[in-house]
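These are the structures in question, set out in turn.
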Structure 1
Amino acid sequence: MDTLEEHINLIEVTPQNVEDYGVFCVKDKKAPGYAEKVNWMRNKLNGGVKLQILADEHGKQLGFVEYTPAESCWRAVDAPGYLFVQCIYIARKANRDQNLGSRLLDAVEADARNSMKNGVCTLSSDGPWLANKTLFEKNGFLQAATRGRFELLYKPFAADSPVPTFMDWVPSLEEHQGWHLVYADQCPWHDKSVTALSNVAREQGVPLQVTKLERPEDAQKGPSGFGTFALIKDGKLLADHYLSATRFKNILKKEFVG
């Protein structure tokens, strides 16, 4: 009996062909965030970033992985010589049961070995907007460190491969006094969130200072482990991932009542 995996194609998306295949998470090229993500991929500071997209025989995209040399990753991680998985996602649970996630990781690992890297690493979490560790452990990843809601996982190719470490984001966090929203275009959903949160802040008279991170090192040394999104008040991290207007309003109520 044929399996879904036998009819899947793996498409390598680079800055050169991204307009042909898109960025997976936002299908409409006119939607907020699409152009920002494409420009982000084409930025020379993100040299080496790739998407691997799984598509069925009809061209329907089922899942993807985004990865980059760890030196230019957008998380608070120090992992010289590794490839870093920034995002991995399979759209439907039924497809997750077909080992498609493992196929994506196999592609990253093959690229890392061909590039003579130390291994592959990633940030995982049981919380939102990051994959948990189940898939990675299934594929031989080990725990390098934990901090807060994050687990730093890695798959070294040699016994003497260096162990990745977290960057310390607390000093940067404490420097952000007042209301701050820090983000990057690495995720195409961020543009929509920034617009929504800025509108709510303006309506409610909240002096929200919005800062876009332009370089990988800014995210690595930024105010959150997630790297590319942080809502902060007086040095306190209120959220480290995409927020809707409704969720932001609830946070404001809690902060002002509290």
Structure 2
Amino acid sequence: MKQAGLDLGSVNTKLVVLENGERIYSQVILSRFDSVQAGLTLLKSYVQEHGEKPEKLVVTGYGRVNFPEGRVITEITCQCRGCHAYFPDNAYILDLGGQDAKVIRKNSAGKVVQFIMNDKCAAGTGRFLDVILKGLDLTTEELALAAEAKPMPINSMCTVFAESEVITMLAKGIPKPEVIAGLFKSTAKRLAIFVESVGHPERLIFTGGGAHYTLLVSFLEQELKGKVVIPPEPELTAALGAALLA
């Protein structure tokens, strides 16, 4: 039997299909402000490639309530189930999405024990990093140099003001790697405070696109004084969880 999980995110839309518990298909595309259409596009691509729709479908994520097919399950539950597939013990999860950030505490049965969400301010989401980093037009070399640079303090808690602060620093001739390092460090500080409002984990599971920023992971470990672990393809864990629950 084929089971599909569709995660309709604000930035990216993800599809995972399982057959007898094994992943046979996964795909990520940009939502382009219409995650429902992106989800339909992914399902159509899967059918064109495999000749038939999955027997079961669970839909989660930002656009889930508007999707015309499948069973709807919250992204908190799906994220928890997807992470449980890789880490089947008591754990804390930080999910850094484009629209919000979430901290989830799960038990060894894979059930949600507690969660909090920040969806009020972009400064606590992946969008904060994406907006500023895109504006800096970074090279791979500059990102690598940031890992060795002294972080410049960025104090603004708002994306708009932080962006202005970054522009001012660069205009003053502060090296770009130092500004980048400061950006990641300030983000890690905010995320650590967010995580610690739920608990003080010795190990944190980090999911979402933000988990790909190795410098952010490093600063987060420093702030939490603990280990940050990342599942394979951390942007797919909610879609995987949805497929497992289908």
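What follows draws every value from the coordinates through simple rules; no lab data is involved. As the structure is a computational prediction, the values presented were derived from the model and not from experiment. Cβ atoms are built from the backbone, for glycine too; each structure is taken alone.
Some observations on this one:
- Taking Cα Rg over 2.2 N^0.38 Å, for residues 37-188 alone as the criterion, the largest value within structures 1, 2 is that of 2.
- Distance in nm of label points 7 Å out along Cα→Cβ at positions 61 and 181 - structure with the largest value, from 1, 2: 2
- Per Rg/Rh (Cα atoms, Kirkwood Rh), the highest-valued of structures 1, 2: 2
- Origin of the value -12500, where helix-only ellipticity at 222 nm (-39500 (n - 2.57) for each DSSP H run of 4 or more, over all residues; to 500) was derived from one of 1, 2: 2
- When relative contact order in percent (Cα under 8 Å, 6 or more apart) is computed for each of 1, 2, the largest belongs to: 2
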